[in-house]
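In what follows, structures are represented as structure tokens.
What follows draws every value from the coordinates through simple rules; no lab data is involved. In this text the structure is predicted, and so the values were computed from the model without any measurement. Cβ atoms are built from the backbone, for glycine too; each structure is taken alone.
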Structure P
């Protein structure tokens, strides 16, 4: 039996452990767009802040993969699935065959259209590479605006503030973390961030990014206010990353539809994590 897993985060690691409980000899291959072993995504803010180093990021080392007989194909982005031929096509044009497939591609940042914000300017905060990019950028800039006061936005704010930047968080809702906590808890967290030096603006949002000579110099707010900044981080949230199944027969409704056993509408294909 050849098991193939797309993605290398918590769902993938759980699948490897589950498979090996019942099948000690089947081939397991993990394909990942990223170049890192499985790591703790909440820790990317600590990496950005300089609290931890890259060697502390993985929560499963090479020994885990070797012990469980897992072949890892890092830097290998899957671009399409041939469900009839049981075959995956990679960006490199290589193909990988499977008997059983788990799609664990997680979520991808939601980036709404914002006037003046080009693709090359767009900074997000969900991966190690995002953290490393912001860490390098933090050496060259002073002021940053973060759009979004949820968990991702506040983690980015924490890391950037610790890195020495002046940080402003802009949240459309009346309070931060409005979908995760009640009003009292939100106020406590918001107060703690303000005490740490993070500026938080609620009930407002960015409508335009302003530039001079191609460089970001500030943002215009819906309220009419203007903020000075050198960079904008979009941290509104994530949506299921199910682009690779759009041309397949795998059914979706925002994310991939699964049953109680994580099985899709195709009997040999499963999905787990934020993509499901």
Structure Q
């Protein structure tokens, strides 16, 4: 079945596409007509996402690659070019919480790993995509977090929050540079989401630095609990679409104002 949605004829790359927000975004873009390259590291999850994109009416290829490796990401973009001959949409979503620990206990290796997985991967994904994006223009969405952009109150998340703040700064810095090539870039900052990112979260001794502050009971009335990945995916799709053709260098929070309550 051929999908004639708003992204028909366009090709998307979604990193971290095997689960959570990445999977939901790949499916959303497929539903709207895009051909989607699903990039992750676990082949079984890649295959599952590709199957869902196809079932939604889109086309998909799966690519197993390490987002911290320039060579592997370059190879991924080469595969996209060989398959579809173009690249229009990029979602730099891959990331991990990493180690949450008191600053004096956080090792340099743990710091570097979080920076590489979250921030360096954003730089590399954007960089290697540029040659194809420049051919006709395009749009990039970076997935950051409310932590590091509007919230700084999660004990032990110094490396994670710093990497997420870096993604926001990166987006703003390159937005002007890429504008001359008709490439837009924006950053999405989700709050609590129902994903499996907890698998890549490693808290250690954070009770030692938890501050004795009592927050308001419950959550924002609009939120009602963590968001579903699909709710973030729809915002990403909007930012990638022509409906947002005058939006670049902008962060968008997807948290039902929750970070204003406890930020």
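Looking at structures P, Q, which one was mean projected area of the Cα convex hull in nm² calculated from, given that it came out as 13.7? Label of the originating structure: Q.
Look at percent of Cα pairs over 17 Å apart, for residues 18-113 alone for each of P, Q: the largest one is in P.
The maximum of mean count of other Cβ atoms within 10 Å over residues 122-129 over structures P, Q, that is, the highest value, falls on Q. Out of P, Q, which has the highest value for distance in nm of label points 7 Å out along Cα→Cβ at positions 234 and 250? With respect to distance in nm of label points 7 Å out along Cα→Cβ at positions 234 and 250, the highest-scoring structure among P, Q is P. When helix-only ellipticity at 222 nm (-39500 (n - 2.57) for each DSSP H run of 4 or more, over all residues; to 500) is computed for each of P, Q, the one that comes out at -6500 is P.
Taking distance in nm of label points 7 Å out along Cα→Cβ at positions 42 and 186 as the criterion, the top structure among P, Q is Q, with the largest value.
Tell me which of P, Q gives 0.7 when you compute distance in nm of label points 7 Å out along Cα→Cβ at positions 10 and 34. Comparing all candidates, it corresponds to Q.
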